[in-house]
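Values quoted throughout were computed directly from the atomic coordinates according to the rules given, and no laboratory measurement underlies them. Quick caveat, the model's predicted, so the values are computed rather than measured. Cβ atoms are built from the backbone, for glycine too; each structure is taken alone.
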Structure P
Amino acid sequence: MSDVVLLDHPAPGVALLTLNRPERLNAWNGELAARYFELLDQCAADDHVKVIVVTGAGRGFCAGADMDALQSIGNSAGASGSEAAGGGPAQYRTTLIPKPVICAVNGACAGIGMVQALMCDIRFAAEGAKFTTAFARRGLIAEYGMSWVLPRLVGTARALDLLMSGRVFLAEEAARMGVVNEVLPPDQLVQHAIDYAEDMAANASPTSMAVMKRQVWNDWGRPLVPAHDDAIELMKASLRRPDFKEGVASYLQKRPPAFNGVDPGA
């Protein structure tokens, strides 16, 4: 339990990563960043893991960069701000994991903690969980690609509101804006995310999910025509895979599918 990120397997095909600095509301630092991305990569390479759920221990998800690290930046000769604040690997790395990553925001979600949540593919939040971009109130800017992902979720006007004001907003408003998919009672949040992930792991082709994740993230800023034309080629490739035959056969035979792992050539 002393590890800064915990790895569990609460259901078949599901890995649960828990940010584990509850005494600091899971504030982000270099150690946490390194372990988090190490475990993400480990889950990506594990054929037994089909879906990844991320949450926080205690009352918060991640309250942003550790204030001790932020205070040290001005006094750290030669250290970049990103390193001192625990930025670590590129924060978009989560989007490159070829498996669904589901975020269960159990409490305070601020700054780089909100970046982590937005880089996940699906987000659930506990009722009353507090969100804030926070950067403007620390004399900072929209860090780690938040200026790219947030407007695509909520639109330009709302993104500028959340970024420039740095105001606190609750999970319920986050759901109305599209920041999160659904709001749950706190005592049901993590189990709901696990159940959702377990259903995906049992019934969805890992290769299909990997390709669709790549399509959605890569096509976000592309015109329709090339996205459409690429999808035709990807569809042709999917029709040649064993997963397609298995998906049809399992449906006709009214049984659970037995899909292969992620096809490395997909």
Structure Q
Amino acid sequence: MSALPKAKPSRRDENRAGFARYKADVKKRGKPFFPYAMFHDTIMSLVVVVVIICLAVIWKWTFWSPLHDPTHKGWLGPGVDPPADPGTHSFVPRPDWYFYFLFYLLRIFKWPESVFLGTIGVPTIALVLLIMLPFLDRRRTRKPSQRPVAMVAAVLTIVSMGVLTWKGATAKEALASEVQQSIPQWIKDQKLPPAAIPGAHLFAVAGCTACHTYDGAGGSNLGAPDLTNIGSRNLGIATQIKHLQDPSSVTPGSPMPSFKSLGIQRLHQLAIFLEASKGKQ
């Protein structure tokens, strides 16, 4: 009578046997994760915390000056930065360096329909794949030559993050220049007089189109109105200047910041431009 064939071990039995071999190997040649690896991680975490505390102390005490000037620069920078100027038209906003990759990713997905994909879609997909990686790749080998998929994915991730970070760090701001390219069309549509052209250029670079729209350019934020035909209301130069200096005094509850820091001459140029904007002629 022939012997019955042995039943093929199940996947669970194979995993249990592999885990038993792993524990025996660790007991013979290595040390378990607890407490040894956890102890090393704890020590390293304490080192990082101590370094951060030391840097904070150095930053705090080296910018001190006899005149008690909080903007005095120390070894690691000033105590505080100068107050923000909402009326500036030369400031170039930049995120922190570790967000440069996302900063440039938004330049790729710059259209309104694709902003969601660039801000949430791509990072979320990458994060989900990273979380799923231990469940998808369950091989025990750690040799890079025997893990081509994981190695290719790692290299592509590092290269793409590096390229996006570098491109974000070296990217030139194009928002103002894009708006400035619309000025000839504004002049044509609105039939702006020569006296209003300096104000049109100032309107394009002073950040007005960050909240307002004008002749199809800019973006509407915080309920800011379209200014294409603001001149048809005949508010007058004085009222326009007053509104730019103190928006809430003309429009109660207005979230618009004051542009008083531009100076009366520039405010006058902006007022002339706004009063000349009476819609497409």
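Matching task: 0.40 is the computed value of FRET efficiency 1/(1 + (r/R0)^6) of positions 158 and 214 (r between Cβ atoms, R0 = 25 Å, to 0.05). Pick the structure from P, Q.
Details: P: 0.40; Q: 0.05.
Label of the source structure: P.
Thinking of P, Q, which structure, once volume of the Cα convex hull per residue in Å³ is computed, gives back 269?
Q
Supply the structure label, taken from P, Q, corresponding to distance in nm of label points 7 Å out along Cα→Cβ at positions 22 and 54 with the calculated value 2.1.
P
Suppose helix-only ellipticity at 222 nm (-39500 (n - 2.57) for each DSSP H run of 4 or more, over all residues; to 500) works out to -13500; of P, Q, which structure was it derived from? The partial results should precede the final answer.
Details: P: -13500; Q: -15500.
Traced to structure P.
Starting from the value 40, 29, 10: which structure in P, Q was semi-axes √(5λ) of the Cα gyration tensor in Å, for residues 38-149 alone calculated from?
Q
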